[in-house]
1. Taking Kirkwood radius over Cα pairs in Å, for residues 227-450 alone as the quantity of interest, name the structure among I, II where it is greatest.
2. Supply the structure label, taken from I, II, corresponding to helix-only ellipticity at 222 nm (-39500 (n - 2.57) for each DSSP H run of 4 or more, over all residues; to 500) with the calculated value -10500.
3. From which structure (I, II) was relative contact order in percent (Cα under 8 Å, 6 or more apart) calculated, if the value obtained is 14?
4. One of I, II was used to compute distance in nm of label points 7 Å out along Cα→Cβ at positions 43 and 563, and the result was 5.3. Which label is that?
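Every number here is computed from the coordinates shown, using simple stated rules; none is lab data. Not measured: the values here are computed from a predicted model. Cβ atoms are built from the backbone, for glycine too; each structure is taken alone.
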Structure I
């Protein structure tokens, strides 16, 4: 028997993939041992197995194709993971820093490249490499919990500006080098770019929502829809004469809110990219390194100059912007560490520049030197400054993580629809929680698992992402409270039958216990089962004080979200003739405000009608809650639904939550009723709870 040993480089599909997957497997292990950024080690491993290293693989055919796919995937994920809310909140600072950290490297890089003998187009392309940046060090700030700092938010927002501008420079320079930069090109490019961009930004989220709520119930189909969107938009941009990576980045931005960070779909996208596509791109890029060329004096000199330009220009931009904005030294250092690393857009630029003949191999190796050095310097700077940043208190969106305790299959869908409305509006997650007592039987566990599948389908059919939690705990209230803390809940939505069964209860035993042990904005919902025809928000003097303002804001936001979702009119009535109250409500609801001097319950009895959804804000202390639960519930007509919006939060540093002391006082509670009891409370059942 004889064996034919394969010759180098490998061409057999099996051997090619063995080498590639083995390289992807070994790179993180080597990175941990060498204490180097993983992106640097993956690139070096690509060099090692490439044609100028061990010669195991050639950078052509399937390797080149997979590298291109990985590049598109990398730019797509970069757009998908950007926090648009942070960008909006810090847009002025982000615009200022984005402009500075783009213009400074562009100017300095162009002048330096021209001085080194490069022509104008090559100089502009190289300068655009230093003008962009990759958030390689962002996980460092995540680990120490300082991502909410203004310097971090400003730097993340600036990434949108720098990467978009750098990719557009790349597209124009590449076309100019090919001789296509004519008046006809501009006359056709600008309108087509505007039309395609507007179509992607406006149309793709709507298409995603329709698909996710229709055929996209299966998670594998959702993932495939995302892939199709990525490559379709990238190809569309290539058709109009713009580099495909610009389209991939825009596709990520367009689907940003449709794919919430931390959701199951985003986990699959991150897993697939981090495991296969992005490492393949980095490996294919590492194959471009030629050690012989890299060690040439000219290459080393050019690489050293490029590295100096990249680091100095980014520092000047961070220092100048930070001083103008009044940032301290640690914040300026954080801005530098976040913006100095060159990876994604830089790699994209040199790959495209090499493919169109604008850059030679010597320049590519010099740029690779910049990438390696900046990806080492940036993490070192981030480790120095990340922990020194102040941790500001932050206001989270209500729909970030919506916790919904569930047990009753009859009423669970309506609660899930309300929770989904908030999650979809803010690009967040719905976390339905089913609590099973620790001493429960198998039948209870099976029922909870069945309900878990049903409510997940409800959330997905509404176009949102759900991450169900099946929890075994000592009591239902303890299970809900623990879930709120563990999942960092931003809003709690609980169902209520409309009555209280004990004299000392406000809403009911379990709901009252949850309210006394959680600290998160809460909606207590009674659903009458009738279609909602109008939303009526009732505001009385108890919430027009500074203490009641958060509850009033929560109620107004709830009315706005649900009114837009259901397409019904919103009316507001208040017994307080106060301009400040009108302005506060009007800032969230653009509707006329009625003034009725009567007490809240009297106004509800006179104005409410069947088919109304009553939204009543309330302070979280027991006397106020008893007034809502007993008086408003009794005054509401049969067929009207009720949501009690109460600010139950006491947030510390944006994360830590503590129970409100005033909710622990034992007082006599009243009995209120909306409709005859037909179902149990919409919270997990317990054999010892009424």
Structure II
């Protein structure tokens, strides 16, 4: 944009409109500038001003013409069609885009050279330090996971800090940025904050040393009473209603509200926090806590829902808050649950009661961890038949609110994956060994300072077996349906994996499920200087995520051979039909268990509080009106029945294809 000096006539007009300047020669304007809409303004330093042609239409029918009214500007560039009015103190050292509305604010300034929250160290997981994560605009859940947990590779961590440091140096400036189409109204103290386009800040109390990465695709909203220091807020997020936070990264499409409090914490895609408190947590994608009495501290979570009164303790003995815990993806807590760190809870498990035994149930996923009379009881695989687990798995993809074209976090929603199936395979070995050592007729078995009842162990063997058959069968069916072949030899060749990665252990890198070897190669490239900027690192994680299904088949191919004791290069059509039969039986069996679990929600006990002042008929009618339908017509129940039908037909179709070979 081209600027020019003010004319003598314009200077005279501005003076008549009660404007003053330290030096009128340091003020520049665009060719479309008019003095008509600049009143009671004070200028110092270098000031550049655009044209004022736009009229803002505000709530309630109020119209305000763009311009400068009752403001003090020092070293500020104002874009076209902005309205800046009633700034109590001043705006200093900022470049403001076009069509931005700023009204009734105290002060907005950049003081010295700032990185706007980039490079702030967050003492996540360990309050006393040792797992610090450097936050920056483009931080992904995957990069943060590596920085926090891969401390056994100090050269890698050092190299990552260098890469981030280079990015931080590149964006540091003595001039702040306020983008275009921004609204800042009724705000207090704003210092060293970079504000992206389309952001709305309404009633914030204090914002200091941070970046708000709003954009046209996914705006950010900051609401009344918010206080934030040393932070990054990503696109699509909202922080409202008295939230206070310090040294925090708030990822894409997160929602914090209702006086939530957080310090030294990381929140990644689609997290929600209301009413409660977070301290030193690593909140992976879809970590949700809504209750006033809930404290999350020094833990790593993802796809997690914290029940009311959930609490953890990281201060076990006398050396301070040095302990940490991990709840793997999908694990959730019931009301008034308690975990004494260190502990590790397996994927998609439910925690009820108080647990102080430092269990590691990571190889017993989908379990219930229940406390009875100060003893922790483990029910392996019980959550595989829970209607809540399936409901959660269906809702997460639908609730991904990220609209930004540049999605920072790589999120895999699969309930069954090489990551969870490998743990079930490990779980089978654990349960069989317990049975072998203590005897099949033992009343209970001891594992990880907890107890497994005999009936729970037998059910765990059954549920894990069904889930493994379901996953491996899904893999075979998917390969058959996607391949072109005319005979069994053609199918055998089509099934041979071609991907580079897949065999061996898999990991869940805070939402991204991937072969450990693929992740390790990325980390080697970072450590060796092949990947030397933050965009390149994110791109490599994105490539791994995009190749998930190719890698998954490579893993499944080897496991099918080992688990069923067959050679897929020589497999017969009859053997494949047998495996599809096992798959069909497991799919229908698990769906029937889920169907039965859902029925509990429609029992007479579930109707207890319905039908006030009426008989049983009134109770049932009231229940139907509130819930929408009785059991058989419930949308979730009908979806389970439909799933059974569709999968049964798919199995029959594949069996027909194989039968022709």
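1. Looking at the calculated values, the largest one is I.
2. II
3. Attributed to the structure labelled I.
4. Going label by label, the one that fits is I.
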